[in-house]
Structure P
Amino acid sequence: MNNKLLFQAMIKFILGVIIVGGLLFIPAESIKYWNAWLFMGLLFIPMFIVGLILMNKKPELLKRRLKAKESEPQQKQVIFLSGLMFILGFVVAGLNYRYSWIKMPNGVVIISTIIFAIAYILYAEVLRENVYLSRTIEVQENQKVIDTGLYGMIRHPMYAITVLLFLTIPLILGSIVSFIIFLVYPIIIIKRIKNEEKVLEKELIGYSEYMKKVKYRLIPFIW
């Protein structure tokens, strides 16, 4: 086992728990914010399990997933806007709980939780299908075009799944105001995809042919 990789993964995981918890519970001024506990359980428990699997089965993929520093100027802007969206969304959700601005029906929270769980399973499937997945825009040595499974339906299944995941987060947290904030994410991801495809078409052999074969980027029959 790569001890250095394990240490990096654990540090990022712990920092993630602390940061997300702080952004939710501090504005809420209460640890009784049950929606926040529900969300953190849904997010971090599977993340921990998937991390352990990748550590043992696909350490190189885990290493790529931990890398977050972008070199593309447009992607740096995308990362900044995404981070800002999360901070505002989480803080507003905590404030919504504290001040009881708008109470979300439990039925909506339950349905959103189920959708989030299904999306997470699909997320794991994409990780299984594509060993080249990275959090940054780059073409790796010996990288090949993946055109099977979900990649045979749309060109960016990972992004499609993250849209589904991220739009259910504010609903799980019980905040319709945060949901409005998170609606900016599809716009952000469209900007990322357009820039990414320029890089892939230029640098990844076979990607131009793949674009002709699989016409839709994010949503089948729409875009």
Structure Q
Amino acid sequence: MTNPNKPLRVVLADDHPIVRAGIRAELEAAGMIVAGEATDGAQALQLTEALQPDVLVLDVEMPVVSGLDVCRRLQEAGAAVHVLVLSAYDHAAYVYGLLEAGAHGYLLKDEAPDTIVQAVIATATGALWLSPSIAGRVRQRVLGQEAGDVTALTQRETELLRHIVAGSTNAEIAKALQVREQTIKNYVSRLYAKLGVHSRVEAVTWAAQHRRVV
């Protein structure tokens, strides 16, 4: 969890220097600290591990290691960083793939420059942040409200929800699933965003209402 009394620390990952310079200017003007800049996906992973930023602002089309693979590797490693994806594309495969891989936000590059500040602040809290032009369509898919479908949880999310309903702690869930406790914290944060809830009690209530966990 970020400390509201300290400035947010951000790593920028984009292979275009002009884009990075523009984003840096916006974030620093808002009082944030740009701790490092990466020009490819491999460097983004290295800087994230070394600098432990609150948010990684990550371009999708990165050399060496793609933005999608960066997200996947961070998720597998149980990294505490929150990822805000930057993209020129609103293709469904990109959006859903990156959110499934652990991204907390998806910002289109044609948004107003000052929108990056709003997106980083929201992403730092673990909230799901989406560009307004795709938010409605994406939220319907992410929250499972398309075509009469009740929330389309993955197998891992269903398993996680079952443990939450059973009253297991994050440490107990981590032991059962054989992953790090920080990984479970990340999973729980994304599950809450997907269900539109803010606590374990609300998650249990949601499960009962939708009859998703026996």
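Each value in this text was obtained by applying a stated rule to the coordinates, not by laboratory testing. Source: prediction; values computed, not measured. Cβ atoms are built from the backbone, for glycine too; each structure is taken alone.
13.1 is what came out when mean count of other Cβ atoms within 10 Å over residues 13-20 was calculated for one structure; which of P, Q is it?
Structure P accounts for this read-out.
Who wins on distance in nm of label points 7 Å out along Cα→Cβ at positions 37 and 205 among P, Q, i.e. which is largest?
P
For distance in nm of label points 7 Å out along Cα→Cβ at positions 45 and 117, which structure out of P, Q has the highest calculated value?
Structure Q gives the largest value of distance in nm of label points 7 Å out along Cα→Cβ at positions 45 and 117 among P, Q.
Could you figure out which one of P, Q the value -24000 for helix-only ellipticity at 222 nm (-39500 (n - 2.57) for each DSSP H run of 4 or more, over all residues; to 500) was computed from?
The correct label is P.
Quick check: 3.1 is what I get for distance in nm of label points 7 Å out along Cα→Cβ at positions 85 and 181, calculated from one of P, Q. Which structure matches?
Q
With mean projected area of the Cα convex hull in nm² as the yardstick, tell me which of P, Q scores highest.
Structure P gives the largest value of mean projected area of the Cα convex hull in nm² among P, Q.
Of the structures labelled P, Q, one was used to calculate relative contact order in percent (Cα under 8 Å, 6 or more apart), giving 16. Name it.
Q
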